[in-house]
Every structure is written in C-alpha cells, then in structure tokens.
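Each in structure tokens, the structures are laid out below.
What follows is calculated from the coordinates using simple rules that are stated; it is not laboratory data. Model, not experiment: these values are computed from the prediction. Cβ atoms are built from the backbone, for glycine too; each structure is taken alone.
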Structure I
Amino acid sequence: MKAYFGRRYMLSASHRLNTPALTVEENRAAYGKCNNEHGHGHNYFVEVLVGGAVDAETGMVVDLMALDKTVRAQVLDRFDHADLNLDAIFADRVPTTENFCKTIFELLQDTLPAGELERVRVEETENNFFECSAKG
C-alpha cells in the first residue's frame, strides 16, 4: 500500500510576465497587469506531496526534517524574496506560475530524501493555484 505525506511552505517572490517572442502590445494583451514593467509580487504557498511505502522502522513515508531541508535547499533559499525573472532557470522561459510550479517539481523530483514526488501545488492568490504531478 502506498501512503502520502504533504507539507506546505510559504515564500515571497516577484515576477514580470513578458516574453521577447511577442511585441509590447502582444505582451500587454497576453499578460495584462502582470506585464507591468516594474513587476509585481506574490506570497506563494507551495505544497509538496510525497508518496511511498511506510517505513517499517520509522512509520513514515519521508522524514519531515529531511524533507524540509531539501525543500529549503532546492526551493526556498533560491526563490524566497527573489525576482524570478533574474534567476537563470527562467532565462529561456516566462516565469508564469505554471512554469514556476513545473520548475519546483523538476528541482525536487530527484532530490527527495525518500519516497516519490507525487505532486507540487503552488497557490499564487486565494483564487489561483497551479499543479504539476508525476502522472503528467
């Protein structure tokens, strides 16, 4: 039987949605107020869901402290209070929250201390959230 453990983290970051592939007018039409040349920020909530077998010795899917250490090293230390547009990982992609969520998934996928990364969910606002999962 597979069990799941989820953990929620918070970080603040800014971004500007803009791509050189579009004209100034096309960027404004595509991204609206999110194309503001000075950018804007969010207090993001990031949820990480890990699945796997329950360890017979510890009774856990993944050690909470080890997971926190990994998420801090891979995600929080890198993106908290950062301008996503300035991070090299977004040099060739627009830092939409879809791409931010995908990036977080990719950074964590092979670095977890135990279990399998099942899902990453990023809540951008009380109305907008984004998910990436191992199932596509």
Structure II
Amino acid sequence: MTTFRQLSPTMFASPQITPDDIDAARELGVALVINNRPDGESPEEPQGAEIEAAAKAAGMSYLAIPISHSGFSEPQVAAMQTALEETDGPALAYCRSGTRSTLLWALAQARAGEPIDATEQAAREAGYDVSPVRPAMDMLASKA
C-alpha cells in the first residue's frame, strides 16, 4: 500500500497508486484524485484509466494533469489551482514519487496567493523539496 503524505489539511501527495489504494484514500475523505503522471511513463504500472475507474467507483472525482520530465507550464498550474479550489474535500495527487505532484501543488499555491514560506515548509515536512520551483513560485506570487 502506498503512503500518502499530507501537504495541507486538504492535500495529499503520493508515489504511484494502485486501485487498491483508493479505499485508503476514501477513508481519508479524499474527494479528488489527480494523476500527474503521463500514461505510458511506466507501462508496467497502473495507467490513468485504471485509477480513474477505481476512483469513480469509490465516488471520487478524477483529473489527469500529466507532467512530463520537461517541466511545468502555466496551463498545468492553472488547472491544478482550479481543481483544488473547486473540489469539495481533500485531494490526492500522485506521480512516480510524489515530487512532481508536490511541485505542481506548490506552484498552484503560489499562484493562488498562499504564503510561499508556509507552502515550502509544509512540503519539507512531508519529505519534499520545492526549491527547484521556488523562483517560479516567487514569480507567480508576485502576480497573485
């Protein structure tokens, strides 16, 4: 079973999940599962459609915002921000290690005007380092 790392009261990040992890997510009150992994990145692991079916069967929403290793784009950050603002309940975002999901969450937090230092600290406490996107967080925060 995958370990979910809590970034905030309404946000969890995780390495790749399986359909069996959906029950644990539901027990945490997760309302939205966000897939930040492109299909085919690891063909031997569950693909988006399989996770989507399990999430929907459990009464959760599902959204794919795939992040490749080439980095983040403004539309991806905006999609994450919108998804988190419109979700009624906690969200669980996953990718290979949880890092891309955490970085995207941090960028969305900055874009939403949330305190950057608090976001950085929350990520650090969950075991993630947002320093690779800190300059982008600062830029997004200046526009918020």
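So the values come out like this:
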item: Structure responsible for 23, 16, 14, with semi-axes √(5λ) of the Cα gyration tensor in Å calculated and labels I, II on offer; result: II
item: Among I, II, structure where Cα Rg over 2.2 N^0.38 Å, for residues 6-61 alone as derived comes to 1.09; result: II
item: Label whose coordinates, when distance in nm of label points 7 Å out along Cα→Cβ at positions 38 and 70 is calculated, return 4.0 (choices I, II); result: I
item: Read-out distance in nm of label points 7 Å out along Cα→Cβ at positions 78 and 102, computed value 1.5, structure in I, II; result: I
item: Top of I, II by mean count of other Cβ atoms within 10 Å over residues 22-29, largest first; result: II
item: Test item: distance in nm of label points 7 Å out along Cα→Cβ at positions 30 and 46 calculated as 0.8, pick one of I, II; result: II
item: Read-out distance in nm of label points 7 Å out along Cα→Cβ at positions 54 and 86, computed value 4.6, structure in I, II; result: I
item: Origin of the value -6000, where helix-only ellipticity at 222 nm (-39500 (n - 2.57) for each DSSP H run of 4 or more, over all residues; to 500) was derived from one of I, II; result: I
